[in-house]
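Nothing in this text is a laboratory measurement; each read-out follows from the coordinates by a stated rule. Given the structure is predicted, the values throughout are model-derived calculations rather than measurements. Cβ atoms are built from the backbone, for glycine too; each structure is taken alone.
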Structure P
Amino acid sequence: MLDLLLVLIFCFFGVLTGILTGLIPGFHVNNIALILLSFSPVLISTFGFLIEFGFSSNFILLLISIYIICTSISHTFLDCIPSTFLGAPDPDTALSVLPAHSLFVEGKGYEAVAFSAMGSFGAIVFCFCLLIPVRFVIGDPVFFYGTLKEIMFFVLLAIAILMIGTEKGKIEFNGRKGRYSSFLGMFFALFVFILSGVFGVIIFELVVDSPIGTSSPVLFPALAGLFGTSTLIHSFMTKPFIPDQHIEEIALDKKTKKSSILSVVTGSLGGILVSIIPGITSATGTVLALNARGESSKRQTIVTLSAVNTACAFFVVVMMFVILRARSGAALAVMDLISIDEWSGLFIPVNLFYFLIALVFAGSASYLFTLFFGKIFAKKFANVNYSMLVKLTILFVVIMVFLFTGFVGLFVLLVATLIGLLPVLWGVRRSHCMGVLLMPILLYFLMT
């Protein structure tokens, strides 16, 4: 019983750390994972007294790993709050900025947070139910892992074409919207996709250097500019009136429940794909899920995106034991800390069993914490000087970019912000900026 109590204690502190990383824009959970990995000898020494109670050093490393995993899960719940109230995204939640932040402008910020929490918790439940089926499909005897890698280029190419072909923005031609307006909308969408894609190919060759020694991927300033600072600048220029936020518990009717279940399912499946395929991120999984989901409301888009993010964090843990590969910084840290036994039979490995307990605990606790902090943010924002807050948020993002990526990151942020403003000015979907990820990934699969 003492081992289970220790697991729950480390789970709880992992959740608290995930709250911190989730609420601070740009402070990614991977940084925490790498810091903990560096300090693992110190942590082993700190908790060495547990050896006197019969626990091995390997179990202490397992507890540290559980702490990292719970941090990553909690982060996927709480990171919706800065996206909603500040318009400042985490790299994995960039596409959620527009629907969530727009609900906030309508006085429904808490509702956006509540739907996000529902999507994330729904993903935890759905992923747990799919645990055994996915194990047999991805691993022995189906081995879908290898097959999916071979066709991924064509899947992503089809998605890119679908994104551009379904653009509904209509551009004025000769001062009015005519029959060519739709074609112009698709043309500008294609231009934004290609421009951001070329930008992505270039920046992935750059090397960033953190002044404080905790470098973040170059993708952080890129997505912060494309979806964060560009959103904030546009918001500041338009000077929107922020009404009082309505804090009401969500009442789901039968239709909304069915729609939410569909959003959770498609989002979770997208997240599971991300946890399997190398070279893609949760942001790519959102593109897959949104196109599979089809037309939906702002709220269901939020549910889908949150499900992608949390399902990916969940199954990244499972895939460590199924395909023996790490698909996130947190998973890499865990695989460096403990030995991973392949899940080749029906029975779940002991370490994975502990992780599953941690995942369910962290998901349940994070759901409650997300609603709690969502209400606090909603109550306080009505009395806030929004223009000043936008300025401070932009300044904060710039500082975080500099601390994690240095001067190179600042230049990437500037260029990305300019590109991110283009779809706003032209009236096309900003999701086409995801070419920054899709084009490099398409080239990766084409050349491998």
Structure Q
Amino acid sequence: MSMATDNGDSPLLGSRADLVEALSRGCKPKSEWRIGTEHEKFSFYRETLKPVPYGGDKGIRALLEGMMKSGAWEPVDDDGKLIGLKSSDGGGAISLEPGGQFELSGAPLATVHETCVETNDHLQQLRAVADPLGIGFLGLGVTPTWSLAEIPHMPKSRYGIMAPYMDKVGSLGTSMMFRSCTVQANLDFSSEIDMVQKLRVSLALQPVVTALFANSPFLDGKPNGYLSFRSQIWRDTDPDRTGMLPFAFEDGMGFERYVDYALDVPMYFIRRNGNYINTAGESFRAFIDGKLPQLPGETPTIADWEDHISTIFPEVRLKQFLEMRGADGGPWQEICALPALWAGIFYDQSALDAAWDMVKDWTEEERQNMRDAVPVTALKTPFRNKTLHELAQQMVDISHAGLKARNKLNWEEADETLFLTPLQNTLKLGKTRADRLLDLYHGAWAGEINRVYTDAAF
């Protein structure tokens, strides 16, 4: 492959095989497996309970600038505007979602203990800057009171391309962009065979995770009829790039099959010389052949491919690692529960095999029916002669055994199973966090929805 001349050092793609090879580079020996955690939160003014705009002395930009003063962060600009931060030591990053959701993309770390330290350090740094600005942060999957019209737009060029296209392909795409939050765990694989097993297990179990982490029961100031409205949003957001990937369970699944899927997902944009070029709806296959209308005769780079697969949003996303995308944003003390849950299953072979035994005979129809029902009924969703509550208990038990076997200890000689405690509490109560918020709304809050900005704030 030759080197691109118009996009830094990113090599040009010579063929479809280059795309397969790019994904396969994610294979790592077990000694190099890491855990990455991404978590988003809504920012709001504590006095007015309104969303925080980008500009102004007490806006999102000021928040980013304040974080930079610690010396731990370097700026990330888009068309001359500060839109994110990257760690000065090459670790994590801070980015903005379209509606000002503040996201930490954590560094790839060896243990969940390290993830928890990273998460707590981030909260302390953030509070030190945000408190004097009167800014608070909300741990929910969907904004509880703000309309789409109220939510400010962040000045990121890609969002100016994505939002109009979203309106053409689904009714809730802009709600996904501007008023949803998630927690995501990123984990590694050792080989194509290992990737396929982990992808299948995580796709099948993703609705169970959605149920466990359901935390978005309010919209526009009142109950919305769902326990995870964030999950419902994804059911009506561009079907070309979302969903349960039923092909992953077919014979012959591997990197090549995922590449074929990704090639058929319509493009959003490409970047050249720091600028975004709108290619919404165009074909990456045509781009490989030099037939992209916006750049006739030009073929893509590896960076173009990496941008493209980052705009695909299935329940589990394959890059050079696997991204778990099923959980609502939630309270601070539960952020580490998601990476712990998946690390326990993925990083111990006995646990992974047990999880596969749990799901391997589920049919495509059963998996999809579970996915369709879980936004409303969460842990009460029926499955065969059980409910998701029972499946979730089985999943947590498998993870617990896997974390025990990993035996990664902190300075107090405690292993990573301690991070499953919030999930065990949810299962013991038989109520998701969304259920508990609804109990408060109908009980102690007496229908006063603004109480959520106290009870669900970090």
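If you line up P, Q by relative contact order in percent (Cα under 8 Å, 6 or more apart), the top spot, with the largest value, goes to P.
Given that helix-only ellipticity at 222 nm (-39500 (n - 2.57) for each DSSP H run of 4 or more, over all residues; to 500), derived from a single structure, equals -24000, which label among P, Q identifies that structure? Of the options listed, only P reproduces it. If you line up P, Q by FRET efficiency 1/(1 + (r/R0)^6) of positions 50 and 434 (r between Cβ atoms, R0 = 30 Å, to 0.05), the top spot, with the largest value, goes to Q.
One of P, Q was used to calculate distance in nm of label points 7 Å out along Cα→Cβ at positions 114 and 322, giving 2.1; which? Going label by label, the one that fits is Q.
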